[in-house]
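Readers should treat all values here as calculations from the given coordinates under stated rules, not as data from a laboratory. This is a predicted model, so every value here is computed, not measured. Cβ atoms are built from the backbone, for glycine too; each structure is taken alone.
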Structure P
Amino acid sequence: MSRGRPPKFNDEMLSKANQYLTDYDVIPSIAGLAVYLKIARETVYDWSRKYPEFSDIVTLLLSKQEQVLIQKGLIGDFNASITKVILTKHGYSDKQDMTLASPDGGPVRYEKIERVIIDPQT
């Protein structure tokens, strides 16, 4: 005998999740999908771990989110600061690598240079 509520996940929920990929407001998001399906955001993550077909939808949602952010950010439709913050969740960064390396990729070796004074008289 099973206990607790029966899971809400079924073919109808899967179909609705797919529909969200075209029905989202401004940008697709996990929170938006949760509201659209009338479930908790944590349930989206749980279902994504349990059901491969739902996981595929969530993966596609995140890819679509990244694409929309890049496109709308580049043409100035989205606030640059917010776009930058959200894109960090997709692995983007505006950090500059300031690591010094020699041409062969190894560490830079510093050599002491003696000061040479040239006498213009000689």
Structure Q
Amino acid sequence: MARIAGVDLPGNKKLVIALTSVYGIGRAGARKVVAESGLNPDMKAADLDINDVNALRKVMDKMLVEGDLRREISLNVKRLIDLNSYRGLRHRKNLPCRGQRTKTNARTRKGPRKTIAGKKKAPTG
């Protein structure tokens, strides 16, 4: 099993698909990395030898992936919050910050519904 950028690549998948398990690399980025390293995109990740892994690492060293990318994104969000910009306020309140409507939808960002008033209890007896 190949380990690149602190992530174990799933060995049963093709190389291009396996590379997408690294944070910051999508399908297009994976194709670009494989092309630059000169490997066959259809080979399985389990078939990589040490030279192939080193070639992939060499290409990926130029890219911002995993911890460095996560750190940069969190610092960008923190900067927006510190500036008190509109986007920063939306981040602070855990609301969508790209102009989506929130009267309906936005459930993944806002969280589960909060009940406002309780139901009237049925009379007992």
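For which of the structures P, Q does the calculation of P(r) over Cα pairs in 5 Å bins from 0, in percent, for residues 53-92 alone return 6, 26, 28, 21, 11, 6, 2? The partial results should precede the final answer.
Values: P: 6, 26, 28, 21, 11, 6, 2; Q: 6, 23, 17, 13, 13, 9, 8, 7, 4.
Answer by label: P.
Which one of P, Q has helix-only ellipticity at 222 nm (-39500 (n - 2.57) for each DSSP H run of 4 or more, over all residues; to 500), as calculated from the coordinates, equal to -16000? Don't skip to the end; give the middle numbers.
Numbers: P: -16000; Q: -13000.
It must be structure P, since only it matches.
Which structure, out of P, Q, was distance in nm of label points 7 Å out along Cα→Cβ at positions 61 and 85 derived from, given a value of 2.0? List each step's numbers first, then the result.
On the way: P: 2.0; Q: 3.3.
Answer for the origin of the read-out: P.
Can you tell which of P, Q yields 16.1 when mean count of other Cβ atoms within 10 Å over residues 13-20 is derived from it?
Values: P: 16.1; Q: 20.5.
Traced to structure P.
For which of the structures P, Q does the calculation of Cα extents along the principal axes in Å return 77, 47, 22? The partial results should precede the final answer.
Details: P: 102, 41, 20; Q: 77, 47, 22.
It was calculated from structure Q.
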